[in-house]
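I've put the structures underneath this note.
Only the coordinates and a few stated rules stand behind these numbers; no lab work does. Just so we're clear, the structure is a prediction, and the values are computed from it rather than from any experiment. Cβ atoms are built from the backbone, for glycine too; each structure is taken alone.
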Structure 1
Amino acid sequence: MKAIVLYKSCSPEELNISEFPVPEGKPGWVLIKVRAFGINRSELIMRSYEANSPYMKLPRIPGIECAGEIEDPCDSNFTKGQRVIALMGGMGRSFDGSYAEYTLVPSKNVFKVDTTLGWEELAAIPETYYTAYGSLFDSLKLKPEDILLIRGGTSALGLSAIQLVKSVGGTVLASTRNENKRDLLLSQGTDNVLIDNETFTEQLFSLHPKGVNKVLDLIGPSTLLESARLVRHHGIICSTGVLGGKGMLNNFDPIKDLPSGIYLTGFFSNYPTQEIINDIFEHLNQHKLRPIISRVFSLDEIGQAHTLMENNTANGKVIVRI
């Protein structure tokens, strides 16, 4: 089969198609014929430097999600030809992932889907909407009366979160570092756009003097402490992404660094279930939501896909169609 195989850390231009054996089915796993997959920030990190880490076992086919058809159900309850999505659980890291014509995935990380979406749109949903949905409705307990700030609003995850917030009638503020992306955020229903510069806090408090009651922080530890000071008493911050490039908060003292009465949570997307996937697709169908796709590439254009996302110019989900 054709596959993108990492033998070491590399540049986007060094990603090339290799011939690789089709995985053989085994108990507890299913073989999927990959139709399309989305590009994720974690895959850029893995390609650019993490592949050289001692805990990574190479060679490895990246890719933490996909949409496709069951090729070999093995001992599962799936049937050959059934439309499914797969995500997480070590996919593309602990075992070979979706940057290939076929991928072998634990059956617990494979989910049937009830949708009429085409392959490209279906591939834009698994990781992005699962993370957005879980962050908003599980971790943040989002309600229609909430005023939510999304930091990193122009990312694929941020844009999906905006859709979900507006679908339940919430008020959403979204941040971007680029003034030119204001119209993009407004077109998705954002109530107020904040430019993430030295006047960021002043912009927010001019709109909401008491602060917002919830924050979805996709930038990560680099903005977490600032976000904590934008939340009103008994507000909640959910730290989900690491768009800021800083994965850890050094010398964090929760007693001193967090204002009293502020709640901090996060969302880790490694444990999807069929029930949650069903809820997500029911929500998308009920509210007639469709994923925002930046561009669709072919497998031999994988380097261009990585470059587009790395340059922060995608403005939506980057998809590869096989």
Structure 2
Amino acid sequence: MIRQGHSVTTVLYNYVRYDPYFTISNFKRIKKFIFINLFNVHDKYWRDRVKKEPIFSEEYDFLLVLNGECIGQYIINHLKDINPNMRSVFYTWDTTNYYRYDRLFKYFDRCYSFDLNDCKKYKKLQLLPIYYLEEAPASRNYEYDVMMVGINHDGRYSIVKRIMPFFKKNNIRSFIKIIQVRRSKIGLKRRVMLCLSKHQLYNPTLYKDYKEEQDYFNDGDVYGIKSRTLIEPAVYREISATSRCILDTQRQTQSGLTARFMWALGNGKKIITTNKYALDYDFVDRESVLIIDENAPVIPLDFITNDYCSRKNSILLQYRIDNWVKTLLNTSDIF
């Protein structure tokens, strides 16, 4: 945005405690009555910040909100009172299966989502997949056949473990790192919650996540794919540039294409993905994408080993980061 001549003020926000709009939240109706109807926690959060931070009382032409889980009526009205001609746009790269973003749509002139199914469900939403960064063409002398870096969630470690024997058997050169950023402590309170979750008396996702975490730490990791170290973006791009294919898994609750998928597609990589909706996007080249079953993955060897000539189209170019920003801001001269 700055490179395109805009003056930008960035505001980061924290999640609001007891927010009942997270779909995995328990006792949502009770929480909504207490923390929204009686004591609006979102409005209180922003009132406190408006009093302390003068940037909220300056003049702006445009408001862009990314995800914005804690955004509420108070802060939107406050900014519009000061800036009556301000345009407003909302964008999310999560789904309403994760958070009730639909509660925010009425506050914005335009709303975008990366998720295909959400855009079909809500008339206010326009589809806008995540942007990609265009990199210099890589040499055909690939160092790796398959590459993947990702945080361990939604069974990612288990999925990759099912694929690794195939890579090992066929001498597929891979750079695979599944990262666990922490290990949860097991106190008395957590033990009780896990016990309730196990027997479906509390959030069932809690026990499922706990089991995945334990499997990750207790596994012998014979393939060397576990990591506790985050990969820097520059290092990620360097490894990606020397890789033939990208392995991709997404949350089961979303139909949107991950950033990993979009970056691979934008830079001419072949993609192996668990996203069954991947070929429903009109800019995806069918020859470059293989959809696999995460429970019983089957990968033809020639999909990995054969060369692929990428074909960019005008639709895909809309999602290069410079054009992506122009779409959000509704400016012209795309491409």
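Numbers below:
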{"item": "Of the structures 1, 2, the one that 63, 58, 33 was derived from, the read-out being Cα extents along the principal axes in Å", "result": "2"}
{"item": "Top of 1, 2 by mean count of other Cβ atoms within 10 Å over residues 73-80, largest first", "result": "2"}
{"item": "Value 36, 19, 15, calculated as semi-axes √(5λ) of the Cα gyration tensor in Å, for residues 49-240 alone, assigned to which of 1, 2", "result": "1"}
{"item": "Origin of the derived value 15 (relative contact order in percent (Cα under 8 Å, 6 or more apart); candidates 1, 2)", "result": "2"}
{"item": "Volume of the Cα convex hull per residue in Å³, for residues 113-160 alone - highest-scoring structure of 1, 2", "result": "2"}
{"item": "Comparison of 1, 2 - label where mean count of other Cβ atoms within 10 Å over residues 105-112 is highest", "result": "1"}
{"item": "Identity of the structure behind 0.85 (criterion: FRET efficiency 1/(1 + (r/R0)^6) of positions 41 and 289 (r between Cβ atoms, R0 = 30 Å, to 0.05), calculated), options 1, 2", "result": "1"}
{"item": "Structure responsible for -9000, with helix-only ellipticity at 222 nm (-39500 (n - 2.57) for each DSSP H run of 4 or more, over all residues; to 500) calculated and labels 1, 2 on offer", "result": "2"}
